[in-house]
Structure 1
Amino acid sequence: MSEQARPLAVGGAFAFTTPAFPDERGVFLSPYRRSVFTEAVGHPLFPVAQVSYSVSHRGVVRGLHFTATPPGCAKYVYCPRGKVLDLVVDLRVGSPTFGLCDSVVLGDEGFPAVYFPVGLGHLFAALEDDTVMTYLLSQEYRQENELAISPFDPDLALPIPAGIPPVLSERDRRAPALAEARAAGLLPDYAACLRAEAKLG
């Protein structure tokens, strides 16, 4: 595997770095390279159905978000400006890494990106003002398919930075705990996620 890719603790998730080429004009870089991605993940990036970006103040916490499966949604995210602590959480019931979290600082040296296969939860905390996050999505946004878990669920104990007052949406403040979402049948099934993921290649 290329040294520009590394698997995360959550099954199927990967972090990627990219060489940066600075000069007197600024910097040039490529957040996605098909050859590096394909070697790591086993298939090229999904056909992109939607590209989005968000701009966040320092302290903004977005997540923990996931998409109902079916249809499921894979993501490739990177931070072209600012800095975030990006968290990936396995929400796939039946997965060997269910409930596990891993984190990557995006926007830091190496300009890393993260790939989220279908069924994983995504959260980030903005560490600087005017932080931009870019998302490449395998499905277009449908409000009825977008779900959330409480970012402060004590059973998950997510490593959200202390010392920065968190700024959350009303939706994220009211989101259920992981156990509540599982009891309500909201969490994705691991086998269904693998089937949806296999269709992306």
Structure 2
Amino acid sequence: MFKSLILTVAFLGLFATTFAVSVDTEASKISWKAYKVTGSHEGTLAVQDGQLDFKDGELTGGTFVIDMNSIDVTDIDGQGAAKLEGHLKSPDFFGVETHPTAAFTITKVVNRGTPGDYRITGDITIKETTKEIRFNAQVAEQEGSYVATADVKLDRTDFNIRYGSGSFFENLGDKTIYDEFDLNIKLVTKK
């Protein structure tokens, strides 16, 4: 009897499809937006590598790596954009020479009751500092690929990025840069 039960469980386990799908780095995109007293700036980042894990069509995990050298400013152009990109890559902000990548790993996925709607918990690492974050994400199957989207808000000071922060420096006036910034993440898997 016990042996039959084990064989049945093992047999049913064969039908539970678990698989990982690589992220298409060309089709995937991360947009960022940062705020200051006098306005905001926005741009993009490239996904360097990643995968999403599924079981029976449900998201169960995943990871992705961001190429920090790819920081691009899209709301201004010319010398202004080049200057801001250089400053964001400098040690004042992301220090890409010594920290060329950032990474995110999913540690927990909870289905929110609607197909493709999830609450994600995971660890994000920026400048060798890892923080646990939570956010909502949507995953849909489109033309043979999975498309995962999420809006994430991060506090840069959690990663020791304090330049121009009113939380750490006084009398900055209109030079104050707000601590929180937004990421709009779109991961598209390979077909």
Structure 3
Amino acid sequence: MATADLWFDPLCPFAWITSRWIREVEQVRDIDVKWHVMSLAYLNKDKDIPQEYRDMLAGKEKPVRVAIKIAQEHDNTALGDWYTAIGTRHHNNGEELTKEAAAAALADAGLPAELVEAWDDESLDEAVARSHHEGMDPVGDDVGTPTIHIEGSAFFGPVLSKIPRGEEAGELWDGAVALARFPYFYELKRTRTGDLDFS
């Protein structure tokens, strides 16, 4: 059984699409998916980014705190279930990433309501940073999310504009596994075109 470790921030639409691809892969390949927390707010806190993007990131460390609290107190399946719930609300249904949405996602995932108190708990930021570095440091400084580790090889991506389904998802996984076998392989890239499709 192959292992896929995926780092996510609930804010990122590209991580959301990649995570839904991995869910599809689970249906057609024998893989073990592990969910991990990263933070776009933490990633960009000291970077020279446009003010508009910095304003958009303001407060977005808070849903990540809820995720890390789930990771601390529950199993990995629970973390994945909450991510599915909050991601569906945010990316598919257009809800803002508010404390109320995070609480509703906890209910959707069958998790204790009091976990939402992590929203304002700054003491969790150190744990967020540790999880973030575990995923991001092996990939390098010039990347973001999604980040995936396949059998110990770390990559930024795959960056997808829509969710592959069924055997198509499996074939993309097979390609990713094949590339992960080569420690000297680093990058394939082209300019993104078209809109994102979460369906």
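Thinking of 1, 2, 3, which structure, once Cα extents along the principal axes in Å is computed, gives back 76, 32, 32?
Details: 1: 56, 40, 28; 2: 76, 32, 32; 3: 42, 39, 32.
Considering all the candidates, the number was obtained from 2.
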Origin of the value 5, 18, 23, 20, 15, 11, 7, 2, where P(r) over Cα pairs in 5 Å bins from 0, in percent, for residues 112-159 alone was derived from one of 1, 2, 3: 2
Once distance in nm of label points 7 Å out along Cα→Cβ at positions 80 and 96 is calculated for every structure in 1, 2, 3, which label goes with the largest value? 1
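Each value in this text was obtained by applying a stated rule to the coordinates, not by laboratory testing. Given the structure is predicted, the values throughout are model-derived calculations rather than measurements. Cβ atoms are built from the backbone, for glycine too; each structure is taken alone.
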